[in-house]
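Each in structure tokens, the structures are laid out below.
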Structure 1
Amino acid sequence: MRVSDKDNPSDYQACSSAEQFELLLAAPDRNDDDSWDVIHLLQNRAEREILDRSLEVLSHSDPAKRALGADLLAQFGNPERAFPEQSLSALRRLLATEREPGVLDCAATAFVHNNDPEAVPLLLALRKHAWPIVRLAVVQALGSQDETPEVVAALAELCRDPAPDVRDWATFALGSLMEVDTPEVREVLLARAEDTDSETRGEALVGLADRGDQRVLEYVIDALEDEEVGTLAVEAAWKLGMAGYADSELWSALVDLTSWWDVDVDLLTRATKSCEPGAGEQ
């Protein structure tokens, strides 16, 4: 059973909120597009009845039902939160007591959408969870919290996580979402500039370029001269050029790209112009 009929996916819109909630509970896969359409609709309506039902299913014996409750509460009242304290306190309790990785994933992900200092200790406690999906959700949530020393230290630690996706997000959060600029943070990012994962390397290049760290220049040039060039390497070059750290070798590498690299032509054009020798001179 799907949330809506295959031939008429808008059927659910004629149902009441309570009926839609029951359809979600009965759906075999709440991650299909129809289910998420209903979740977003119920979140936007932000009715007290749906809040109460979402809170209720957080105690359900079925992990899928608990995960649904967490998903609904994550952005309840979107774009302006409704019943925020009820939602957030319930999600914090779930973080503290849940053992199922899939439910913890949803509970932690909820704090990607909610800056909540009270959730930070609970998120930090899960940063070494055995399941990568939980650590990934934790690092994504930490990237949405305030730049406290504890959060920055945890992100730095997660930049060395064995899972590439976790390292990638941690490096992005530390390098781009956070503005903290210390020698320690720069060293963490510099280490990731040699990561085995290309996306993680790219995020490190952008983070270092954002901070005007000239040591990244050689890494950016190497990335631009590789057989496969990602958008992040070009973005890092653009940031270096805008910061006045361009040189002729960097500019030459970008010019060579113009003959074949078509992933983001506008970005490449901006990067090439910003890095042109003498571009920053009056």
Structure 2
Amino acid sequence: MLKLPAVDVPLLAQALAAFLAEELRASGLSRYVLGLSGGLDSAVVAALAVRGVGPKRILPFALPGPTSSVESTQHAIQVAEQLGLALRLLDLGAPAQVLAQTLGCEGDRLRFGNLMARLRMTALFDQARAESALVLGTSNKSEILLGYCTLFGDQAASVQPLGDVWKTHVYALGEFLGIPQAILRKNPTADLWPGQTDAGELGFDYLEADPILYYHHDQGLGEGELVALGFPQPLVGQVLATYRRNRFKWRPTVIARVSASCVNVDRILPRNPRP
């Protein structure tokens, strides 16, 4: 059974840090804000941003909700201290509960989870406005392809440095960047309700799914070809069904094309021109 191709981790880290420096320069803004969840992805993004623009130009926030674990905040504090970042705490528990009651979604875990993801991003964009900053996202390629993200929530960031990085390689980046082992070892979770994990919702682990996604999405192999290569048929079927079901999330805003110059369809403009 084939594995995900290896990556030059030091080179990847260098490229992503340079990308973050260039995006901030081109924006004309002063710093980045990001949510430090206590998980691996946000820790890796924070570490890359420190390499790219320095700790003084990064403003991290811990954004606990009513069901967030104490461990998540503790891990966020640990990462901030390790990277020399001044972590700010914004407790979203009370506004989340008021909004959930107003919308009538207190008893629906999925609706409340989506509400929390969007409320966190609302808070980050508000703070970005106050601080003349860009919002850093923390979604990786595996999450995006599987749709394990919330439209206009975690997907709504200004810059997504890990958006083309497989989760498998995020682990490798975490090791290279010195992310604490307690964070590297814990199960990925959006921390939306007690005991919630990514694998528990998806039905499979990212490390299992990544090779299947790579050979299907990047190399164009179909379900039968993947099974012939040795991937278990039930796993292939489950991964590809999730992949196909959530493709609508890849382009959050679909523009109806009625001209020959539709934005992001006919006109892919060069970015970041030099003055």
Structure 3
Amino acid sequence: MNFKKKILRWNDWIAFALLSFIWGTSFILIKKSLVAFDSMQVASLRILIATLAFTPVFIFNLKKINFRIWYKYLIVGLAGGGIPPFLFSLAQTKVSSSLAGALNTLTPIFTLILAVIIFRNKIDLKKSLGVAIGLVGAFIMIYSTNSEFTGGVFYSSLIVLAAILYGFNVNLVKKFFNDHDPTVLTAASFMFFGPFSIIILLNGDFFEVMRTDSSALFSLASVTLLSLFSTVLATVLFFRLVQRSNALFASSVSFMAPFVALIWGLLDGETFNFIYILSLILILTGVYLTRNNNKS
């Protein structure tokens, strides 16, 4: 194993900044997608567009895919890209995009928790403290954020559930697909559940909305950007960044993305208070303490 420290180059920093911007922008794009479409349609469109974008990758790499374990691809795909889009879209009908972006930073914490519970990984005092601080921050944010929306606690909990699924996905990938090309894995996973999104669109009023709602094209453009950039491009960019730099540096995107989401929220007229900022600091402190300090 090569323990040589990787030197960060200027293009690594550009990729880092771009990834932070893309992921931080995804929440305002969900919000704008919901202007014309309902939550089911937004999630289905996001999945369908990503599936279409990943199709060439899937076809080109057919020989690398082990179809005998199709169910593992399906489980990983549902946890990482199949169920969370529905949770985020439904949640953001009632909570702000900036709050969604902040709560999404819980993913690294739940990744660690699930690694301990399911896969019996060991956890030291520092990481245990990080988990506790992060969860306290999330609890305060959910129960004290003043929002113009109703039902904030339940809908905020949907975002927490999505973060849990993301954490579950990371652990599953590490267990079942640790030696796989992550881009090919993502493409294959989408092929096993993505086509079903067509059924949801056909059984709703999507085409009626496209014909009658003047804001439909704007929402369609928003969900297209969301899918192509936040799902497709961000997936490739993140794993490339891990390979070119290191996992610790790449995972630091979780510190920048919520602030991008917050800025977009403020520009869109969303409000926040001091407790919101305090809670976000607590969550990010928890994330920092739970990170792996291996720089290789």
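We did not get these values from a lab; they are worked out from the coordinates using the rules stated. Computed from a predicted model, the values in this text were never measured in an experiment. Cβ atoms are built from the backbone, for glycine too; each structure is taken alone.
Couple of notes before you dig in:
- Among 1, 2, 3, structure where Cα extents along the principal axes in Å as derived comes to 65, 44, 34: 1
- Origin of the derived value 5.9 (distance in nm of label points 7 Å out along Cα→Cβ at positions 59 and 227; candidates 1, 2, 3): 1
- Source structure of the calculated read-out (relative contact order in percent (Cα under 8 Å, 6 or more apart), 20) within 1, 2, 3: 2.
- Origin of the derived value -22500 (helix-only ellipticity at 222 nm (-39500 (n - 2.57) for each DSSP H run of 4 or more, over all residues; to 500); candidates 1, 2, 3): 3
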